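What follows is a set of structures to go through.
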Structure P
Amino acid sequence: MTASNANHAATAPAYLSVWDLHAYYGESYIVQGISFNVHEGEILALLGRNGAGKTSTLRAIARLDDPQITHGEIWLDHKPLHEMASFEASQHGLGLVPEDRRIIAGLTVEENLKLAQIAPPVGWSIDRVYDLFPRLRERRNQEGVTLSGGEQQMLAIARALCRDIKVLLLDEPYEGLAPVIVDEIEKTLRIIKDQGITTVIVEQNAVRALKLADRAVILDTGGIVFDGTAAEVLDNKELREEYLAI
């Protein structure tokens, strides 16, 4: 992290804040003392090569059992997520869409959404979600696991929104999807951003993620090697080649 970026991170108000986070998978030291801020309504791309610790960082923020946090703090809107179980973090507005999407077999599209929806809905009714994802409205009575990969990704994001989240965590949302479907998902993420939702995206397609994001954090072997604007990464060939292989 450059000095100017570090000073900005220290002084700007953060909506989601990760501070000196350390985490292990078993005896493997995966996340090695990272700190970064995400501001309200911002899209942050969390990037790095395979094994850099990106997914582990997302899972730690979401308070899942693995990896195990041994030190550090995670704050969301002044609330200490590091002191919460995963269901409590979800109740405070954190939504994780994992790489495998976790669509529930045997349930229709609408049943998947109803199962996730808080009662009564505050901001995101099922009808509002259908307005965002018209394809899901067309397939509302179809079993969720029979949807195409892109439609399942839409359903996974829609299901998170039904919990009236404040922060959306996306793990490899473009994996295996055709470019035209990625275009649709990115359009939706921009709409979500305009409506105030903060997003952290982990994605191997770094160029697409950077073009979508406001800022980027690059990890290498569990530590941060860059924290700044996405445009800075796109303009820095040496940085891209060394840490992102692009």
Structure Q
Amino acid sequence: MGISLHLSVGELIGRPNRFIFEGAADGKIQRWHCPATGNIGFIKDFRGIPCLFTPATDGEKRTTQGTVEAISLNHGADWIGINQNRINGWVEYFLQKNVFPDMIDTAGCSVEHEIKIGDSRIDLVVKNGEKCTFLELKTPIHDLLLFPGDHFSRPSSSTFFDRGLRHFQTLAHLAQSGYRAIVALCFMYDAIPFSTPDRDKWNAKIIDIIGEANALGVENWQLNLKISPSALDVISCKKMETTRVESAVIT
């Protein structure tokens, strides 16, 4: 069960700053909002890359002609979604339709979003009476997991670092309290299975915190979604191998 989309096709010319793409569509040069303000797959030159964008509607007060939703690295044969702001609403819709029963069977359940727990906000919670499953979504596009051997590099953002660790710690406390707690990596393309990088190739503190959270019951899942001009569909939903440590000392 997919989500209907109405996206236009264009071609990127450049990225003058982290908020703006320049591109061409219908024979016109346009400026589009870039919803991913960091690195996108280490791409340095966006010239000639096909894209999908949501055109601005009449009456919108904005300085761009739309928002880029996806790019293609194989001439439009496959698309890679880059709009991280969209993923929460899309996954919430899929949960309401019980599209991920292997991960969470939502039949007869309610789904709520943006739940404040302590100093964190957890993206989604599925409620079935007194039972709750807390779900935090991560949509990394700094690296693109397209080929075997690809791995995430060290995160360049301290905001990502601090917020990510806080989410894992909050979920670990929830798991200790008897709730299900899940972190789902969401890729809007058919990403290869994620595997935890070696400690010497990534950030050891993040790996340790994730390992401690896993030891306390936090689950890791990977969702691969397929975006096209007309729809967003589910490719796969699989539980990931967890990162384990010898002791669990989440504080």
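Every read-out reported here was derived from the displayed coordinates using simple, explicitly stated rules and does not represent laboratory data. A quick note: this is a predicted structure, and the numbers were derived from the prediction, not measured. Cβ atoms are built from the backbone, for glycine too; each structure is taken alone.
Miscellaneous remarks
- Entry that produces 7, 32, 37, 19, 4, 0 once P(r) over Cα pairs in 10 Å bins from 0, in percent is calculated, selected from P, Q: P
- Structure (P, Q) behind the derived value -5000 of helix-only ellipticity at 222 nm (-39500 (n - 2.57) for each DSSP H run of 4 or more, over all residues; to 500): Q
- Given 3.9 for distance in nm of label points 7 Å out along Cα→Cβ at positions 49 and 129, calculated: source structure among P, Q: P
- Which entry (P, Q) yields the derived value 0.98 for Rg/Rh (Cα atoms, Kirkwood Rh), for residues 89-208 alone: Q
- When relative contact order in percent (Cα under 8 Å, 6 or more apart) is computed for each of P, Q, the largest belongs to: P
- Test item: distance in nm of label points 7 Å out along Cα→Cβ at positions 17 and 177 calculated as 4.2, pick one of P, Q: Q
- Structure from which 34, 32, 23 was derived, Cα extents along the principal axes in Å, for residues 33-96 alone, options P, Q: Q
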